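Have a look at these structures, which come just after this line.
Read-outs throughout are calculated quantities, based only on the coordinates presented, and are distinct from any laboratory measurement. Not measured: the values here are computed from a predicted model. Cβ atoms are built from the backbone, for glycine too; each structure is taken alone.
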Structure P
Amino acid sequence: MLSPAQLLSGYARGVFPMAECADDPRLYWFDPPHRGVMPIGGVHASHSLRRDLRRGGWSARLNRDFDEVVARCADRDVTWINAPLSDLYRQLHAAGHAHAIAVVRDGRLAGGIFGVTLGTAFFGESMVSLRSNGSKMALLWTSSHLRRCGFRLFDTQFLTPHLARMGGIEISRRDYRRRLSEALDSSADFTAAPLPDADQLWQEITQTS
């Protein structure tokens, strides 16, 4: 059984744990040859996504829904988040090293993302979409918030087509470890700034997308 300290040590070395499935209590370290990273600030938002944000009804909440976001991310037919890993995330959250941003549409949870922080690195673990554009909005808010709080690395572990369409890129293990080392040389606080409201976020992405 990993401890929270061992988990953070693994992240600092450039590796991360995953389970084979929800029913398997074992965890395995992964060190892929290529890593996915997202821009901090400047995530690409399509015209349709910007229009949806501009229509209104969207908002975001910081850390109020941590347990629910993790549970929703794990509630899939195929998942790498088992009970021991969920418990580790909960412990890291209590220690200030794991956070979640939930997006809300018209008062209902629409999506979210959670991850682990160390230095100025944010290790995005998983995201979920419960309504149309829910996970995309979560990415927009998270990228903006990381910039406001002084983070330098937004790690997504793997690059998916969904992430690539929003500006994610794939880098080599060597490049990733260089960026990680630089991110660990300084510190940032995920709670140092409030989340932008929808109007502020819209103005920001129209300047960068």
Structure Q
Amino acid sequence: MTNTSAFDAPLALDPDAVLVVVDVQQGFDDHDHWGRRDNPGAEKNMAALADAWQATGRPVVIVQHGSAAGPLRPGTPGYELKPEIAGVRADLRITKTVNSAFYGTPDLHAWLTERGARQVVVIGIMTNVCNETTARMAGNLGYDAIFPVDAMHTFDMAGPDGVTVAAEDLSRATAAVLHAMRFAKVVTTQAVLAAAAAG
């Protein structure tokens, strides 16, 4: 019996599938603050997906996190979008102060409901924090959540035992949980691009 990876499964995109771009902000380039990251190709994949959405006329939501302190404070360069996303036309812009894009302003769930959109593609920063939280909430709210795990990245993090967990392992754990518990379809950027091109 052949064991087919979920990455290889056919993917269908709705004509109005919404790309939710989470926290692709310059402050995440402050590695003295955040530490070591994974997936150096993440921004290239984010840009490719944003370009595909613009080319096919699908809606894009851009989310920015405003922290009270640290590199993502509103009014500082760190709050601004990275160049790969800064020029993207957004159908909706959301600001938030917590992990989920569904707890921002304006209200993402209300906006999606008003449009009748049922499919969301989550990309951005960080894989196991705001991206994962947004995808879990999307799944709980009944959306078809798609999670191209190579169009995002995270950072090494220390656990309560003081042991540092590598960013790659955190990303792998997020992908496993979202897939196994059916919160989202975990796929590759290439799979989403192919589905977008196919219409």
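Can you spot which of P, Q the value 40, 33, 23 was calculated from, given it is Cα extents along the principal axes in Å, for residues 46-125 alone? Source structure: P.
Work out which structure the value 28, 20, 16 belongs to, where Cα extents along the principal axes in Å, for residues 102-141 alone was derived from one of P, Q. Only one of P, Q returns 28, 20, 16 for Cα extents along the principal axes in Å, for residues 102-141 alone, namely Q. With respect to distance in nm of label points 7 Å out along Cα→Cβ at positions 54 and 78, the largest value across structures P, Q is given by P. Can you say which of P, Q returns -9000 when helix-only ellipticity at 222 nm (-39500 (n - 2.57) for each DSSP H run of 4 or more, over all residues; to 500) is computed? The read-out comes from structure Q. Kindly point out which one of P, Q the value 0.40 was derived from, the read-out being FRET efficiency 1/(1 + (r/R0)^6) of positions 86 and 174 (r between Cβ atoms, R0 = 30 Å, to 0.05). So the calculation was done on P. Structures P, Q were compared on distance in nm of label points 7 Å out along Cα→Cβ at positions 94 and 190, and the highest value belongs to Q.
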